[in-house]
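These are the structures, in structure tokens.
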Structure P
Amino acid sequence: MRIQDSDMHRITGRFTTLKDYAEKYARDGGSSSVVETVTTMLDDIEANGIEAVRRYAKSLDKWESPDFEVSGEQLAHAGDALDTTLREAMRASAERTRAFARAQREHLNDLDFELLPGLQVGHRYVPVASVGAYLPAGQFPILSSAFMSINVAKVAGVSNTIACTPPASDGSANPAVLYAAYLAGADHVFVLGGVQALAGMAYGLLGQPPASMMVGAGNAFVTEAKRQLFGKVGIDLLAGPSEIAVIADDSADPAWVAADLLGQAEHGVQSPASLVTTSQAFGEAVIENIDKQLHTLTTAHIAGPAWRDFGTVYVADGNEAAVELMNLLAPEHLELQTEDDNWFYERLTNYGSIFIGPWSTVAFSDKGQSGTNHTLPTGRGAASSAGLSVARFLKPLTFQRATQQSIAALAPNTAAIAHYEGMAAHQATADIRAMAADVRSNE
């Protein structure tokens, strides 16, 4: 998430770079391929089924239980040992995410109207049949993932939701992740991680029908598995490292901006964080505050390298240039902390989700407290697509109902176009209806 040399012809405003990516990442991105490994695993699992899944679960996750599924009773009691404050916070996240999804669903209306006399057209929203959700539980068990995926799918009307979460080193599933799946209303939960989990859901190897759609974030192997399985199943999106960008001017508090940038940088050592400001002094103050906060941050071993290698600070020559830069960056999360946030909000178009004003931190959404979905496009994907929502689990299926009355308006035009294209069978379907309509109208 940086302004590249190839972007320069698209920028009319002036700016300076106060901090850029580390040189080696600015040059080659620092990425490594996992394509071959994932391809081998998926081919093996598709050919050998559940036995291959068990083999990978044993070798990669040390899982040797005869069954992957968590029973309904285990799921219902998964939160019993959790701190009461945590349980209450998770319940609030589940309900707020559900409430926001319900409000979105209420605004997705079926359509039925007469396009011309005798021709009724429209669409109806139909949920996909089955959704598989991957719930990460690695270094950071992201508890709200179940709320963003399963919870929203159930609001959309999906009848069967399957969740997979990897086991810990002791072979047990994370109890808070299981409790989140319970609160979200998961129909089936399996202790299974990685590529084998995605394949198990996609190929219907877990005692459930194959998933129609798979959602949820994971490591590079999980993301690559989703990419390769796309086509066999639908997916939400291919998410890369978590991103944050902030537009701020000298009315903002540099300590708050620094904290918010580090708040996303701690997701992983390749998580980009970017500041676009109209004040060089403010940009320097934010950099200074980041350095200061890293001295006491317990996740500095993650956030520090992420900021060092993938952090950027741009000083824009005015608000218009700041908007231009940010629309190019197209960040996953975008915060506004300026004297006139509404001015920027009205002009910004490329972002996954926007957080308006200094009191709106990304963490409120990340943890499910603000109700909006945190499954969002990264890597400039926000320039062309949006994040996960209740709409992604619904298919707007169109229909048309033609009567004899509409044939005079439909058939001759269809026949003329088909004739020019050389598609005689298409033309015939129109012609036989035109002739029948003429006969019946003369009877």
Structure Q
Amino acid sequence: MKYQLAIIGGGPAGYTAAEVAGKAGLSVVLFEKNNVGGVCLNEGCIPTKTLLYSAKVHDTALHASKYGVNVKEVSVDLGKIIARKTKVVRKLVLGIKAKLTAQHVTLVQGEAYVQDAHTIRCGEETYTCEHLMLCTGSAAFVPPIPGLDTVNYWMHREALDNKELPASLVIVGGGVIGMEFASFFHSLGTQVTVIEMMDEILGGLDKELSGLLRADYAKRGVKFLLGTQVTGIHQAGEEIEVSYVHEGQEGKVCAQKLLMSVGRRPVMKGFGLENLNLELTPRGTVKVDEFLQSSVPGVYVCGDLNGVSLLAHTAVREAEVAVHHILGEKDAMSYRAIPGVVYTNPEVASVGFTEEALKREGRAYRVVSLPAAYSGRFVAENEGVNGVCKVLVGEDEEIMGVHLLGNPASELIVQAGMMIEDRRKLSDWKKYVFPHPTVGELFREL
């Protein structure tokens, strides 16, 4: 069983690399212990967005009267929402398997173990390869909070499969995953409390827009405890009691369910990584170059394992670059314009530098900002809703960062990312003809 490329992990990085390499004519074996698609497809990006779309439809129905449409009764069937999510995931998993089959990729289901850079064992079989790609992804981090192991809490996986709507929910962690679940459950009628250790939700995104989103959800009834440290958790009758410290003061909050969402960590153990003697970064992740090659020639590390950007779309591009390097094609990875999106309602999207990052680096910039209401399309489709288009411009008028609040920010941010990647100036947007009316016309108005 000799292959030109062996890949461990069938998530976005792994299955992309397998497809690209197979299409180029390489013999490829892909090892995956669970379903292909990884966390993103099976218990992350796709299932959460499927649930969030159902919540968005529910929100639209509830507020249809604002648009002159009367809906007599709006109700939720969580079981059907979860069933639809499962159907969507199954369909996409089968689609990936079909692509891999079409490119003659050998898919091996099982736990792979690396013996050396050219030898892998899986079960009783041994596989050899010319090139090895590690795409083992990441796992949810469980903090060592006293009492956590004594209660029946949720991680994102359990929240995705729950078929009964809780009356109340405490979410520990106000990052992207935490806020998306807060959005989903609040939209369906659950009383939600978000506890965040930092002074603002969505750390790493633009603080101004994160604050605006938080204020919007707070008006709707979501409770936020910022700058708050969870100190203990225990069962209190039918509810879970969460103890915390905020500004030196102790407090407690109770809810029917508890969701832990405090981030993810690259999977570094359990597959023989130590046998490769790879150079690590100061943060303990695997060090890679611009071609995603590790310190061991022929061994590539893509996706969450290298710790650069724990995002599915980054992993896809990294996989392409790595395979191109194996094939001898000219390509290199750029992290200049990696977009980040929060699929709440409204959406938040960001690409490039934030104000906070530019200040830390001591770089000069100015802010150019417009209300989304400058777009006729936005006004027509968002009755009584506000949005923001915020652009950070350098001294030479080069676009340094773009931050959007309002739907459909997730679809617009790619335009901004392309401008940043190509080092375009603010005035360059006016050279393009945008269809009218579209929300994207905001960029021409800046």
Structure R
Amino acid sequence: MASSRKSNLADTVAARLAPLLPTRSHILVGLSGGMDSVVLLHLLHTLAARFEWRLSALHVHHGISPNADAWADFCSDLCVRYGIPLHLHHVDIAPLRDRHGIEAAARKLRHAAFAGTDCDAVALAHHADDQVETLLLQLLRGAGIKGAAAMPVFKPATRDTPATVRPLLDISRSMLHEYAHHHGLRWVEDESNVDERYPRNFLRHRLLPLLEERFPAYRETLVRSAGHFAETSSLLDELARQDAQGMALDAALDIRPLRELAAHRAKNLLRHFLQIQGAPMPHSAQLDEMLHQLLAARDDAAVCVGFGEWQLRRYQDKAYVSRSAGWFDRSLVLPWQGESELQWPALDTVIHFRDSRQQGISLAKLRRAPVTVRLRGGGESLRPGPAATTRSLKNLLQEHHVPPWRRERLPLLYSGEQLVCVVGVGIHAEYQAAAGEAGVLVSLA
């Protein structure tokens, strides 16, 4: 933080972002209209030409405050002045409010809005005071190392979300306030920021001013501590990858290594697996129960441990984690007319269709009749290869080790009334693309 005081804030932000965001990157700024995000937008607008960055902004309209419309108008006017495209995203907080609370529900909806954007990175205006508050809240909740690591400066992109960058994370709120006044910036004030019923506001207005009286450098100290926790978390992830013994962790976790590890290392490996799957971190008692069920339950037991909206299951010495399966329409039939993807609600996922040559399904044969995607009805059969015999779908699913809870939800691709493909399992021999033939590869996200 000391270096930030000695140099121009724009240069500090430029030095931080240059190694992370290549020239001509598309950066989407999370714009609430508050001081922090207004300063960040101004800084990036100032730097954009230097790095040939393309900027846009996103404002999430929660509809909680009576001033929400005015805030959206403010953000719109600001972006017009800067010549920056603004995406206005309306969300309905009511369905999540009772279960998660206002703050958590709003955060969840914002993350979902950012995840659905097309950009190289989302820039957020979290600063040093936010980092300190997050660290203290996590510690007061009894969080482990990952929680105490608080927020990262940079979070790489995943299959479903763009990268996230927080270039102000070691800059204090007071320094941003000085910058805003120096440049004559205007912003909106969220009246909920003074409501001390919210834990973050209680820390901000009651506890941290007292802490500053006795420990003036607490921001720098606690931000540094969060960095230490982040380094330790990275080391624990590295240890988990070693303990996984080189096995892929992107679909299922082989529980055999868990049996050979001490309890604390087994829990670390299980946490790492859950993180890779995008699942929330369970409480300590839940994690203990998961490990117990995975290792101690009978081989034929239907292990299923729920935590929030997620479930951990065991099948054939492997652990699987996914969102809790909701209701689905068993009569669902989706026509396919050449789209690159189709939503598949039975598994809350997407079916991808990719053009290929001499691989996958023969397009010419597939399109002899209307193409549809359906659910399993019972009694289906498939011949998975030229030299194979026709097999019942029940046997094929067992041979491919498809977990029982997924078998009724897998998409089946039909040409007319002929079963052509069980996605992720096999293609009917007569419909497999030949050498030089145009084909389509079908897969689940």
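Values in this text are rule-based calculations from the coordinates and carry no lab data. Just so it is clear, the structure is predicted and the values come from calculations on it, not from any experiment. Cβ atoms are built from the backbone, for glycine too; each structure is taken alone.
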Going by relative contact order in percent (Cα under 8 Å, 6 or more apart), which of structures P, Q, R comes out largest?
P
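Any idea which of P, Q, R comes out highest on Rg/Rh (Cα atoms, Kirkwood Rh), for residues 23-78 alone?
Values: P: 1.23; Q: 1.33; R: 1.04.
Biggest value here belongs to Q.
Have a look at P, Q, R and say which one yields 20, 47, 29, 4 for P(r) over Cα pairs in 20 Å bins from 0, in percent, as calculated. Each step should come with its number before you reach the end.
Values: P: 22, 46, 26, 6, 0; Q: 23, 53, 24, 0; R: 20, 47, 29, 4.
Label of the source structure: R.
Which of the displayed structures (P, Q, R) returns the greatest value of distance in nm of label points 7 Å out along Cα→Cβ at positions 47 and 199 on calculation?
Working: P: 1.0; Q: 3.7; R: 3.2.
That would be structure Q.
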